[in-house]
Every structure is written in structure tokens, then in C-alpha cells.
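What follows is a set of structures to go through.
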Structure P
Amino acid sequence: MNIKMMQVGPLGTNCYLLEDEQTGQAAVVDPGGEAQRILSQAKADGVSIQLILLTHAHFDHTGGAAELHRALPGAPVYLHPLDAARLGSQTFPVIGAPTTPYEDGDTVKLGAADIQVLHTPGHTPGGVCLLTGDVLITGDTLFQGSMGRVDFEGGSYEDIMASLKRLAQLPGDYQVLPGHMGTSTLERERNTNYYIREALEG
């Protein structure tokens, strides 16, 4: 799996282009804006975008989804139902494209690769992390040395603590690709992230 990271939209959200090298199929994770730039990157890489995957429904992660879907009507836009149910509020604006539900334990196929869905609420009720190979895409659940905010609509400190504990207890190590800021590893976060250490003590 080849992974390209682009910072897009007004908040510089980390958008990821997952490219299955065996088949030339690709998925876009959290297109927060700049859809044409994402499409241009996929074209330059010689891959075909098949999936649009949202870790949650805040505008800075969904802002480019509608334009991408218009350009790629065959690419479903995946979103957890608990966030989909809130679309239309100030915190969860309408995406402008139909969404396809995915939930905890689901596996989304991308060419020869499997992408496992982990429901990790706390930042939003329907927040998810995506696990593929040795890569853990954490959206706004887990950041390098930090975690997502819980003071927005639907946020819960208790829920995000449970989600962080679940991530920390995954066996082995993973590259951590968050929704903002720099990348990390799960082992590094286990050892240095205050919030994960608190979650593990709870």
C-alpha cells in the first residue's frame, strides 16, 4: 500500500490517498477540501479513486467530498451512521453527497487490500479509525502527543478515553496517521501520550 498525505482545506486537514499498488485502485480518506488537487494527485500517480472514506463528519474532513463524488459518482462516500444522523447541524454540515454506512468491525475492500473499521467515538459520536496493514488512520481521535477535542456537539471525554484505551491495546505497533499535525507510531503514543496513559489507567 502506497500512502500519500496532503494537507487540504482551511484548517490544513491531513487527507490521505491510499493506493493499492497491485490493482491501481485508490481510496481518499478525509477530503477536507481542494478536491481538484486530490484528483490531480491521483491522476499523476496513475491510480483510480474507488472509495471516499470519512473518519467523522466535521466540515474540515468532509469539505471536498461532494465535489469528489460529482467527479467520481461511482465512488461511495462512507460515514458512520451516528455522524450521518447529525448532518444538517452547525457542527455537522450537510456533505452534499449521499453517504454509505460503515460500522465497527466492517471491512472495506480496496483492490487486494482490506481496510478495517474501528468505531472510536469521543470527538464525535460516529468517529472511526481505519486500520490497514501496519497503518492506523486515527482521524481526530488520536494525535501525536494529544487527542481530539470533546467540547463540540456530541463530544464525550468518557467515550474518547475508552477509544484511546482500545487503540492502545491493539497488539503490535502501527504507523499512526492522524487528522491533523504530524505522524507518529502507536508504540510512541503508548509511551509518551498523556491521554493514552490516563486511558490505560482507567
Structure Q
Amino acid sequence: MLAGGQSRRMGTDKAGLEIVSREHGVTTISRLVLRVLGEVFPEVLVIGGDPLSGEGWRQCADLFPGGGALGGIYTALQQARHEYVFVAACDMPFLLPGAAVALLELAAGHDVTVPVLDGRAQTLHAVYRKTCAAPALALLESGRRRIVDFYPDVDVREVPAADFARIDPGGQSMRNVNTPADLVRARAEIGGE
């Protein structure tokens, strides 16, 4: 899970935003994401951000500070013990375990497996193979930070919107919390307010 970032639209660190869950009581958005990841993956990494206390994950400092989400992906690829890494952002409290698993199953033999919705690659809800580390680092070292800019250098399996709709019919997994209004909606849905 990528936990760094500037959170410009929210105005505060999104990883620590509190939310009341019907199932888990008072928690944070990032802990909801971590719970889902912990349900389905044997290894969970928290990349960047403030240290999160608790068990079930390994906190990793950015290996390329200032590298944004691309730097976080590079760090995850370097730190992970497994060949394929599912990457999610810390602000996706509606993440579905089945969607993450389905993408991982589609990833076999590909360097990147990414849903494409409304013409945009969902780069922070995707699977990356360790083979992406070198192209990601080359991009970072060139001063560029757009994740999709290294895609031409690797084998990418795009998952079209229609196919992803079979995995996640409501598109819940892609919903993130970027603004105070998003937070109000998420709190109402997750807490049943």
C-alpha cells in the first residue's frame, strides 16, 4: 500500500483520516485498506508515509524520496519478496479482496496488469512484476514521475472496463477519498450514517 503523498486536495494526510466502520469501529482509511490486503496476500508492505503501528505489514521507507507514486512502486518492487506486487493507494477504503485477487490471477506472464477505465490506466490499483523495477528507476532518474511513461518498455496487460466490471461490478475498488466531500460520503457509506 502506498501511504506517502502530498494530499493537496484533502489538505491533510489521507492515510490517517479516521472513519467509523460498522465492522471495525473507529479506524482509519489506510487500516481498512490494510485489512483487505492482509486477507488475501501473504505479505503486505506500507510504502512511505508516517509509520503505522500494528502487526501484519512491513513499513518501508521510500528508496527514491520525492519520486511520488512511481517512487513508491519502485520501492515496493525492490522490497517485496514475491515476483508480483499488487499496488493500492492508502485512500481506497472500498477495495474488494476479490478484485485484487482477480488482477493477480490475470497478471501471469505480464509485467503490468492494469484496469483501464474511461481511457485512463488505474495505475494505483494494478499488479506490477519485479521486472518493472529497472524501467521505473530509469524513469525516476530521468526526472520523470508519470507511472505510465515506463509502460512502453514493458509488457502491459490492460484490463478493459467491461472485463473489470465482471471482477468488480460496481467499480467499488477504484473509489478513493481525495477531497473532504469524498470523505463525508465514505464515512456515511462505511459507517452506515
Structure R
Amino acid sequence: MGSLRYRLKELPIVSISLVSVNVIVFLICQFTDALYLWGSESVQTVIYNKEYGRIIWSMFLHADQNHLFNNMLILFFMGAMIEKEIGHVRYGIYYFLSGIGGGLLSLFVKFMSNDGSGSIGASGAVFGLDGVLLALVLFSRKGIPTVTPVRLILMIVLSVYSGFTGGNIDNAAHIGGLAVGFALAGVTCIIQNRKQRRKETNRI
């Protein structure tokens, strides 16, 4: 029983589930545009029509195969590594809150610039994982030996830069997700570090 629990803990259950749902939704979208109409987020639909669920539904919609493949590739490999480090529940919470944070910043920027376009994709949540990983590398006492801060920061900078140089990309969602993921994981690491220091002090 103990070995089964250990194996389940080691498996990236949440990452696999998220990738599977995204792929299934994309396949459904090949036969109907209804999900795009119901799920894409925009200032009109979310702020004026108060369809707040779109902030989450839009995270499972992708424009084309490349859009899906790029997001799911990062989600699976980076997500699996992070999920193993912090656990299934916390990982899932970070993922969705990062996606929501990215969606909210995207809406704010669009509202301020009078942009009526819609947005879809898991990029905000995926960038949130970048932020989570950076916080773990910088603040966690355990750290992640296979990931160095310099390489990770360089990767994030290049990812953000490619977004700004590319076309039809919601960079606000990327930055919002990145910031939320980093903040959530960073605060958690700092709290855990303080608790650990207190325990060590009490033992002395």
C-alpha cells in the first residue's frame, strides 16, 4: 500500500490530466466552433457580460496545432518536474491561479487600450509554471540541482522576448501568469523556510 502511494505521488497526474483535457478539447474544436464562441475571453464577454467562467474556459482552447503543441510540451515536461517537487494539489492550485492572473491582466490591458479582441490558450498558466520554477530555484532550501538560476532566467527572458516579437500573441497574459506563479511559489517558499528555521532553533 505504501509503495502504491509513493508511485502515485511520483506520477505527474495533474500534468497528464491537464494535457489530456487540452488535447481532447482541441480535437472537439476541429468539428465545431461552439467552444471558441463559448470560451474565448474578451472585455465584452467577461467585463460587460459578466461571463467570468471564460477566464478559466479560455485556458483550454488553442488556435491551432502549433499553439497546442508548444504549450502542452512545456506543460508536460516542466509541469511534471514541478509537480514532483511540490505535490499534486499545490501544483494544480498554482497552475490555475497563474492562468487566472494572466487572464485578468490581459483583460485589464485590453480594457485600458480599448482592445475588443478575444484571447485563448494555456500560455498564461504555462508561464506561471516558469515563475513557480524560478521561485523554487531561488528560494527553496532544497533547490532543484538540475536547474540553474542563470539558465532559467535566460529561458524566461527569451520566451517573453519571442512573445513581443511575434504576432497575435497576448503578452499581458504571459507576464501576468509569470508574475502570479513566481509570487505564489516565492511566498510559500519563504514561509516554509521560516518554519524550518524555527524547528531547527527549537531543537537546539
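Read-outs: derived from the displayed coordinates by stated rules, not from any lab. Everything numeric in this text was worked out from a predicted model, so none of it was measured.
Hey, Rg and Dmax of the Cα atoms in Å, for residues 52-139 alone derived from one of P, Q, R reads 12.4, 38; which structure?
On the way: P: 12.4, 38; Q: 13.1, 38; R: 13.7, 42.
Label of the source structure: P.
Could you tell me which structure in P, Q, R was used to calculate volume of the Cα convex hull per residue in Å³ as 115? Write out the running numbers ahead of the final one.
Working: P: 102; Q: 115; R: 149.
Attributed to the structure labelled Q.
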Match the computed value -7000 of helix-only ellipticity at 222 nm (-39500 (n - 2.57) for each DSSP H run of 4 or more, over all residues; to 500) to one of the structures P, Q, R, and report its label. P
